[in-house]
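Structures follow.
What follows is calculated from the coordinates using simple rules that are stated; it is not laboratory data. Remember, it's a predicted structure, so these values are computed and weren't measured experimentally. Cβ atoms are built from the backbone, for glycine too; each structure is taken alone.
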Structure I
Amino acid sequence: MNKNDERRLQRMSKRQFLIGAGSAAVGLAATRSLAAKTTSKRWDLIVVGGGTAGLPAAIFASRRGARVLLVEAAPELGGTLFLATGQMSAAGTKVQRLKGIKDTPQEHFDDIIRISKNTVDRDLVKLAVWNAADTFDWLWENGFEMIPEHPVAGRAHEPYSNLRYYWGVDRGMSIRDVLVHEIQPEIKKGNVSVLYRTKAKELLQQTDGTVTGLITEGEDGSVAHHDARNVLLASGGYAANPELFKELNGYTHYARKSYPFCQGDGHRMGVAAGGYLHGKQNYLSSFGAVMANASVPSDVILRVNTYPERRQPWEIYVNSNGRRFVREDIPSVDAREHALLDQAELRYWVIFDEAIRNEAPPIVDGWSPEEILEAVDTHAMFYRADTLQELASNAGIEAENLARTVARYNQGVLTGHDLFGREHKPRSIAEGPFYAIRVQGYSVTSTVGLAVDAELRVVREDGNPVPNLYAAGELLGAGQTMGRAACGGMMITPALTFGRLLGERLLRFET
């Protein structure tokens, strides 16, 4: 996306955005009934969203003596941690020192700049990375259970240069369990009150734009006004809202795999209050998975093993035009993901023949050659045919190009000189029947985010903050902390860290 496109995104009219988020003005006006209840208490902090960023913000603000109202749309606290893999990264942790690993935030920062090709928000990444170890140590000391062999350099994403990548034994739930445990004493003390099944509808503002509170709507339709010194938007992203996903990312929302409460409410409220959105140019898809069917969005049913470090490829990957688009055994997952970004509908097909089905290590982990045959009969994304032309017709690939592509690949196998420089070429694709597996690229996170400054204050396009309004978590956009790449642990760890820092020192509670 060029600079003019970015400016157009930033200057999106509030009316357009409200409609795009599924919150038409008439619907919003309905919440402002005369029957709306105004609470008598003035909160030091209202946190919208009880997830990865919102929970630590409420915990640490309460420990400073703040009166906190936590507004949660779901019936339970935890947010995306219910579904997340729970990837974290931090340098200089106590775990590293105990294992004799020497690491520094500067090295972590340098790795992120390298992996992202300098496309991150450097100020936000510095704030996250230089405070990540304290966040991780706090979790670990309060019961976070890590996979025993961690930290590691990488898993699924481009590897770090050092061992600073951590997963919990129960994925995101390992983090959630600590956060929920730690907030219970604050609730018991009366410092934190939680409204479950409650939607944040609109920010209250003075004529100069100063945020003074929040309008909420309960499950029974009751509307309430809550006054506050500060409001933190930590309501997650928009990845469960297909229309908004398409509008903001510019790509279709293919996978039904996001936390259902990530509807873009924080984006909508932040823009309505005077903030703006940025980061569309950093959208990146994963290298994909096999979907249940061709509907959009669809459920993810399985992954094929496209990681050369785990299994060297015997197959080739082609796009809808029947052409290869990437060196299949290239070690960099980042290179594979960027190559897919240029393919129609973020889609490709894994092509192989009968001999490869029988002789190659299973392309679906744990599957036998017989299970591939069974999938052809039962799964909509698996195809088999006696000829390449018939296979292409069945799978929706350009037939003549596919035949030429396979012939050229086979020639490279014979001569040892592959057009893409591929090194692992165990055998030709020549013995029918032939097979194809359709793989769909997708993203489950929100790339575009609400712009903030280095103190996590929501800012207007002129750089001035919207008074008393803060934002953290996925609401800031994956494109800010990971750039146009997948930097391991650089979504959950910044969310946890920014929530902690806001509660611990960045938010101001004085009158």
Structure II
Amino acid sequence: MDLSKRRFIQALGAAAAMTAIGTPVAVARERRYDLIIIGGGTAGMPAAIFGARRGLSVLVIDAAPQIGGTLMLSSGQMSAAGTKLQKQLGIDDTPEEHFQDLMRISRGTIDQEIVRLAVNNAAATFDWLVDNGYKVLPGYPVKGILHEPYTKRRYYWSALRGVAIFEAMRPQFMQAVNEGKVDLLLEHRAVALQMGKNGLIAAVTAEDSGGKRVNLHGKNVLLATGGYASNPKMFEQYSGLPKYLNMSYPYAQGEGHLLAQSVGGYMRYAEKYLTNFGTLLSSYDVPSTRLATTLFHPHLRQPWEIYVNSRGERFVREDVPSVDAREQALRFQPHFRHWVVFDQNILEKAPPILENWTREAIAEAFKARRPNFYQSDTIEGLAKAAGLPERQLLATIEAYNYGVTTGNDFFGRQHLPAKIEKPPFYAIRHQGTSVTSTAGIAVNNKLQVVRKDGSVIANLYAAGEILGAGATQGQAFCGGMMVTPALTFGRLLGSSIIKA
């Protein structure tokens, strides 16, 4: 069992302890809460903690049998400027610099109002977690690892990933539950919002696993239900592509989005959909699991191979240092798909392109004809096996070999270690994928759900992935700008924005 799976199981064990504290439905039915939170994850937990701290009566509803939400699976990337840790390390940083970096990385496609609210309050959120036991990896913060780097060291990661964030919040949440300040209703899906005559949400209808329904009354409702990435129909509706990868939190079904829309809310930012540079899938079935992690980052492994699209053409300088440049290049390729092409010489001499795979394991995958692995003694045969145009793949490899010989690659590639000329020839198909939700429910600067005409549903709020990656990251992947805004918005809503 690998470390990430073991941590996930350990985290589930810790979270499962919460099930014993579930609030009787009769109690929840009889009370009128100051705040009903639908979703006990990244945004819902801090909202409950800080709301209870202020004296609000709080009810948390979650469809899962435990709290924690996507933190059980999340890499837990965080970013914040002006933190106490930065100051201890002599790093001079400000929220404004963080904002400008996000504008640069996203090319101005972020929701500026939402992002300013996030970055201006992120340091306080991060400091709160650290004060409650959150520990970063040695050497952190850094400028960046998996995504386009920041100009300052404000990117944080923990050895326990998202579980570390959960563990920093869990004791406070449990204390609030034990003291009766937070009621917890697990294994209940919120299925309807009831609107009162005054235009405010009057009640939430929840349903247990047996189909039994209960009406829960509250002055304010927070939708913290996460995304829709595990709902294939909604995923394809808002991304335009099938849900290829099955790695999202299983309860991310988009139910909060439907609830908001049922009372006039609307979705935005679907056009900002972006995938990673490609995942090696285990099968041709959709959705599929991931078979392996491919090392596309030149700072980790310089490329020996070439990457071609479905037309058999190269489409990016394979050794370009910018993560964003590679991801943006794939955005313009058919089906967000590409093939990694190489030969026997590269297989024998290059560092393995699949993380933690030996050359022998890679060779065996081709021999066994595993899905997405193709090989042939000729380039024409390889093209036929991989479903690529033969003449174009031949021309592409010939042009690349010319660049290797002359040192003048047509894409400006600098790392040109070897031609592709020794049979057998190989190709590994990669599929651009995403495990998060790009589109999200529209809110104002107080995180209140709004309608297309601009009117506000005054006591209905939304925070977390339900707002969509398009709001906090734009059409880019910005390190830490999913988890940190969710935590921050939950904290702000509980501590100040939502009124009793």
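Mean count of other Cβ atoms within 10 Å over residues 59-66 computed as 19.9: which structure among I, II?
Values: I: 19.9; II: 23.5.
The read-out comes from structure I.
Out of I, II, which one gives 26.8 for mean count of other Cβ atoms within 10 Å over residues 235-242 as computed from the coordinates?
On the way: I: 26.8; II: 17.9.
Here the read-out was taken from I.
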Next on the checklist: Quick check on the output: 4.6 is distance in nm of label points 7 Å out along Cα→Cβ at positions 91 and 219, derived from one of I, II. Which one produced it?
Outcome noted: I
Item to check | Structure from which 16.5 was derived, mean count of other Cβ atoms within 10 Å over residues 203-210, options I, II | outcome: II
